Structure P
């Protein structure tokens with residue numbers, strides 16, 4: 001697979017799952033043995049996480065600010081924003097507008113996302129919701 005194709009897989013996943021508000025995109029784009037931050041979740045486990053995230057923010061807006069690829073890895077620096085309407089990171093709905101950035105490194109194998117490592121400043125997100 002080309003680097004551009006790997007980047008397109010990542011764009012498509014976030015576009016469908018987050019901006020399209022379709023947690024079932026996990027079934028289409030993630031490998032059966034998908035691992036997130038060392039936790040083997042598979043597509044179903046990650047779908048549940050995406051659904052919780054979507055329920056926490058309405059509307060949720062997602063933008064890939066920077067996308068880099070090397071070998072089988074794609075790095076995505078992202079901007080997120082939305083109104084906090086559901087429990088997230090242990091915080092009850094606040095109705096506040098929240099914005100934050102995150103960075104994910106995703107490993108592509110066989111045209112699917114096989115593994116992901118995500119980093120975000122959870123304390124800064126909680127501070128905005130409190």
Structure Q
């Protein structure tokens with residue numbers, strides 16, 4: 001299983017008027033963890049574009065279990081769950097001290113050929129190569 005984790009402290013500018021993290025900022029936290037994950041196998045957004053593919057997010061789910069608060073230290077973990085026909089990444093945010101689950105979610109990205117702008121029904125060979133896996137025949 002491929003995963004990456006980052007630790008962050010919740011900044012003041014991410015809060016909403018009731019002093020908890022505004023719901024839209026969770027996507028930003030997921031994105032930061034996702035980029036760390038993609039870096040692990042050298043296929044972050046620059047490498048994706050250079051390989052001839054775009055990977056737009058087509059689905060994003062967030063389950064808010066407990067609010068994140070100013071200066072709270074959290075761990076954001078991203079785990080690659082699927083790669084054959086799409087990238088499905090699961091996320092988990094926990095309190096850094098207590099390990100209490102605070103938020104979970106997932107995102108789905110699909111490969112789009114940069115030249116034709118057509119959706120790929122199977123992930124391109126380059127992804128399998130980056131993951132060190134055999135391309136399905």
Structure R
């Protein structure tokens with residue numbers, strides 16, 4: 001895959017704020033529905049009924065990876081996704097380095113680690129679950 005080519009695209013005008021994308025992401029990655037542990041974030045904007053979607057855009061320059069002190073953020077050779085490896089120490093340096101704030105610190109068992117969209121290994125489940133096609137790839 002060419003880096004940065006495969007990514008989830010958002011359409012805020014189509015989003016109705018159902019948060020099915022958040023639920024399926026957390027369920028796939030953590031086995032529970034938890035809006036604090038999801039790679040896609042839906043927030044209501046200041047205008048009622050309007051929502052913003054935040055999801056990693058798989059940056060070519062990977063600013064999050066450049067600040068990781070243990071090299072735990074790397075590009076997946078198969079999907080092209082910027083992935084956070086199990087070697088993440090939870091230091092949090094990557095969170096403020098993300099230009100769109102798509103990384104969050106998440107409780108994983110007893111540890112806190114960074115989490116973001118990893119394209120579900122190649123076929124993002126949030127895209128297929130969205131009832132309004134507000135997400136695509």
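Please state which of the structures P, Q, R yields -4000 when helix-only ellipticity at 222 nm (-39500 (n - 2.57) for each DSSP H run of 4 or more, over all residues; to 500) is computed from it.
R
Identify the structure, out of P, Q, R, from whose coordinates relative contact order in percent (Cα under 8 Å, 6 or more apart) was calculated to give 24.
Of the options listed, only P reproduces it.
Values in this text are rule-based calculations from the coordinates and carry no lab data. From a predicted model like this one, the values you see are computed outputs, not experimental measurements.
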